[in-house]
Structure formats: structure tokens, C-alpha cells
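The following blocks contain the structures, represented as C-alpha cells.
What follows is calculated from the coordinates using simple rules that are stated; it is not laboratory data. All of these numbers come straight from a predicted model, not from anything done at the bench. Cβ atoms are built from the backbone, for glycine too; each structure is taken alone.
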Structure 1
Amino acid sequence: MARMVVGKIIGIAAVLSVLLGGRWISFSAQDIGTVNPAAHTTGNDALWLGHAWVDGRKGPQDIAELAAQLRGTGIKDLFVHVGPLDHRGSLDPALRPQARWFTDAAHRALPGARVLAWIGDIVRPREGGLDLEDAPTRLRILDADASVLGDGFDGVHYDFEPVGDADPGYLALLDATHALVRSGGRMLSISAEQVEPVPGGRWALDALVGHDSWWSSGYLRQVASRVDQVAIMSYDSVLWTSSSYSGFVRDETRIALGAVPRSVALLMGVPAYDGHSFVHDSAAETTAAGIRGVRLALPHGAPTDRAVGVALYIDFGATRADWAAYRSDWVDP
């Protein structure tokens, strides 16, 4: 028995070694090339904002500084964290006492900006987490949506993780939510899982993190057809060089451009935070490397027949260098 266990461990280690090495080699190769100067912002970018904006920690001076920071950029959408949901799908209003103040202040300071309520939770029903397959849970989430829309938000931005490929409960929630927000003239945006770089390769990628969190391009298309905007979470890639990370983002962008309908806005998530873990190395996953990957995937320049942009994650983690890279490489390249 011990030999069998050791053998399995060695086998898994070998598979992961090949997978990691193969990802590094293949994505590094995709970093080769020269970006087209015409690949730049078209004013369809976004920024994730932390919870401090709605719980009372931020005030008028912070709004003024945010407006100054965003002035002259391509950032149009702000995803403001208002949760999290509890594991039954409900949202406690006490978590966002300053939500109405923020939406009013942001709209005044940033004319034309859209402010969306960022809602989410961990989806792990077997461990007591949120269960999107449960119909009563989905109804409670819709109640939470209606509540935040009453605070003046321009729409809802969902971030449920992990959502497995072909998850039917998630699709049902998106259908119901889209009907709700559209009835009030609002929009539905979502954070999307990374897309498998090779069809059918999800099983190997899932072995890296222990759960199903990569989507097929077909499932991404199903999801995207039910929303107004998709933001691919193209960070936490388990890659350790900037060249391989750029290549990875290039590949993710290429696949997403083919899967997301042209009528749906596409954002590529770009890291703007510091951290070192198994899935994220800030020395490799930089704002500059992510933007280079997006630009490499746009050899003919930024498209004019669809909304494509980048989404920076996250305001409280972004450094001056991150903002400088966004401006120099994407806003005014």
C-alpha cells in the first residue's frame, strides 16, 4: 500500500512538472513579437475598488483623489465591493452604510463613469459555502441585487469563485439577474474564470489547485451571451516569469475575443497588487506584462466594432509603478 501511495505521489508530481514546464515554454514563446502602437485604450477600461469606499473609511477627499487619478485614463467602470454575501446568498445592508453616498459622489466627480456593485462569495457547497445550484439561494441573491440597485448603482458585477465549467446553476442565476437589471435600465458584469489554453486540458490545470476553476471557450460563450460585460481574471496564473505571463495573457485574450460575442464588452483583468504565492508572483505578473499580452493579441490595433479594454485589480494594491505602466503602455503608448 505504501508503495502504491508513493507511486501515485511521484506520478502526480511528474504530471505537474511537465504541465508547469510546458506552460512556461509555450507561453514564453507567445511573448515574442512587437506590439502594434494602435493597440491602446478605447475608453472601455475598469477598476476594481475595495470595500473601504462603502463602509465609512473613505470620504470626500478620497473621492477627489480618485477622480484626479482616473482623469485622462480609459477607465469607465468601477466595480465597488459591497459584500460579501453570506453562504445562503443574502447581503447584510450594514456592510455598506455609505453606498448611497459613494454612488452619488462618484457620479458627480466622474461624469460618465458607471459604478457597479461588486457582489460575490466562495462557491463551495460541500464545505458550507455558497450553493448556486440551490434555487432559494439564487432568489436571495436576486434580492441582494435589487437592494444594491436601490443604492444608485448602475449595475451588478458578480464575482463567484470557483465556478466550474458547464455549471448550470450559474447560468440560471445569470439569466434571472440579467432580466432584473435590464428591467431597470442597468447592466450585468461578471468576473470570469480563466479559459483553458488547450481544449480538454482543464483536468490537468485543475490538479494544480485542487478544484474545477477553468472554463472551456464554449462555456465562456454561454456565460457571455447572458451578460453585458465579461472581465477575465487573467492573473494568478502559476507562472514565474514576465515573458511567460505576457504570453499567457496574449493567449487568454485571443481565446476570449473568439468566444465572447461582439455585442458584449470584454475586459482582460490585469494585476495591480503585490503578493507572492504559489499562484501569483508579483515579479512576473506585473501590470506592464499583462498589458503587453493584451496588446500582442491585438495585432491590428484596438477593435472599433466592439468594446475591449483592461480591468485593473485592485485600487488599494496598485502602486505608482502600476499606474505609470497603465498610462504609458495602454493609455498613451
Structure 2
Amino acid sequence: MCTNIKLTAKNKDIFFGRTMDLNMSMFGEDQGIDLNVKLVSIPKGVTLDSQLQPWESRYAVLGVSTKDTTILYDGINEHGLTGDCQVLVEATRSNMAEIKVQRKTPVIGEEFLMYILTNFKSVKEIREIYTELMLIDQPFEYQGTKLQFPLHYVFIDETGDGVVLEPVLAGGFKLYDYIDVMTNSPEYNYHTVNIRNYIGLENVGVSEKVFNKTLALQPIENGTGYGLLGIPGDYTSPSRFIRSFIYKNMIDTFDTDKGINTLYAIFRPLIIPRGLEHAKKEEQITDYTRYWSGYDVTNRTVYVQSGEGLAITSKVMDKTLTEITYNDIQLSNHVFVV
């Protein structure tokens, strides 16, 4: 389970954030396979050792990655193209023979975000080429385990344009215009229809209400919050989508210097504590927010907070690097800048 949101400041600067909700260890916090998550800096012009076909990065990228792999969970490139991946159980893949028959370019699903951010500089370019790409059914091998996450992807850029790509066409993609929020399954068109069930929600409280012209009722606490009475509060994907959409569209306008703070604040009701989401009663490892990341797109800066502590690790893109580098994401209750 994951959520992403895009916010736009008064001066049109863009801020993009996501929660990474997963039932796998990312920072050594649980037993079993650990994804060893770090901040990664990918320079322009380096070879990326894909498990399918290596490619050379055309653009520098900064993001959150599993160390020493081509798996990227979210990131931004030097042109401001920003994206993330989230679980979509309806996702599909195709075999190499079929992809060759269709004369498409095969990409491993776990490498797709890295592939896009290192090769393209705008959403406009993605709109032009997405039909040429297909996900291959080859799993990603990590520490002796074959990983194959069902995923969909969001990309935004500095123009404010954004797309959702969902590989539901036997490895091929459906494209949707991004409406500034995304969660997990069902497919995106379900969520964009479902929000119509909540168009009556408001960010304005209520005062006294008279029933049948005789009974006057006073709201509790002067009516604060009554406008959002009935907003879904559970952690299912449809409910998180509604909360994200309503919050994003009802908050006050903000100046760019308040962008990351505003972005973080809007995610607080969406961060999932450990223990609330057991896939099965007998499973000990729970699905919860392993980390939150926020991107100041204009300044090519990422902020990351793990689920293990209050510390926020910040990094600005460095385009002078000549080799791939990694930085630890701090897990303590202190603030570090790297």
C-alpha cells in the first residue's frame, strides 16, 4: 500500500511526495529478505547494469533505491521529471517472444522507473513513447530471490503535467492523466470515478441546524470538521485515494518556502503505523509506512523520513558526480543533512 500526492505552490513550484507502505524489510528492521534502501545518485553517462540489457544514463537521477541494483522506488532527474512506483495487482507482463513480435522495447518492471528517469526529460516525451514499451515477465533476482512486484507508475514534471502508466494490456500500458494523487489497486479509472461519491464534502464547518422547524441542534465544538464528516478513515487504497484527493484540493494556498512542510503535513493522516495491517493473522511482518519521501522539484532536492525514527535525511542533486553513489537514510530521532 502506498500513496503519492503532488502539490503546487503559489509561484507554481511543484512538490511531490509518497509513502512507501510494504510488508518487507527496507532498513534491516525485520527478519528475512532486506531491500537495503539508500539514497542513490546516478550521474549522466554511466552504464546501468540491467538484468535484461544494460543501458547508459542520459540524465542524472537522485532518488530512493535498493543499493547496488537498478531498482528505484521514487526519484527525480536533472530536468525535473519525477516519479514513483506503487503496487497494482492488476499489472501484467509479457514474454520476450511476444514483445519481439510486437516490435516493442522490453523493460523489467522493477527497473522501469530507473529506465524512464534516466532516459526521458519530460512527461511530454513519455506520452510520445509509452506505447513502444512493454514489461517483460523476467523476474528481478535479488540476494537469491526472484522478485516480481505488480506495479504501476506516476510521472510529473515542472510544467505541472503528469501521467499514470498501468501495465494492464498483457505487458503494455494504459495511460491516464494524473489528477495529483495516486494509491494502489484497483486501476486508476476506478478511483477517478469513485471520488464522485464524495463531492459533497467541504472544508467548512456547520452552525446550528433546525429540523422540522422545531428542533434546533448545536454542533459539537462549534462545528469544526463537520464539513469532512464521513470522509473514509481506513487504510484501504480507495479510502486513502479519497483522503489524498480531498486534502490536496482543500488545503490553503502556500508559498514555496513552505512547500516541503505543507507536503509533509498532508501526508500525516496517511502514514500507517506498524501493526495495523497484517495480511494474514499469523503473519508477523506487517504492511506499514517504511518511509516517506518528499521532492522539491524546482530545487532537485529529496527529503526522506524512515518509519524507524523522526530524522529527515535531505540531499540536493549533484550533477558533478562521475560515479554512482549511495547515502544512508538516517533512522534515528535526529535530523541529518548529507
Which one of 1, 2 has distance in nm of label points 7 Å out along Cα→Cβ at positions 94 and 230, as calculated from the coordinates, equal to 4.4? 2
Upon calculation of semi-axes √(5λ) of the Cα gyration tensor in Å from the atomic coordinates, which of the structures 1, 2 produces 31, 26, 18? 1
Which one of 1, 2 has log10 I(q)/I(0) by the Debye sum over Cα atoms at q = 0.11 Å⁻¹, for residues 86-269 alone, as calculated from the coordinates, equal to -0.51? 1
Rank structures 1, 2 by FRET efficiency 1/(1 + (r/R0)^6) of positions 214 and 238 (r between Cβ atoms, R0 = 30 Å, to 0.05) and report only the one at the top, that is, the highest. 1
Calculated from one of 1, 2, distance in nm of label points 7 Å out along Cα→Cβ at positions 142 and 174 reads 1.8, and the structure in question is 1
Taking FRET efficiency 1/(1 + (r/R0)^6) of positions 54 and 166 (r between Cβ atoms, R0 = 30 Å, to 0.05) as the criterion, which structure among 1, 2 has the greatest value? 2
Work out which structure the value -4000 belongs to, where helix-only ellipticity at 222 nm (-39500 (n - 2.57) for each DSSP H run of 4 or more, over all residues; to 500) was derived from one of 1, 2. 2
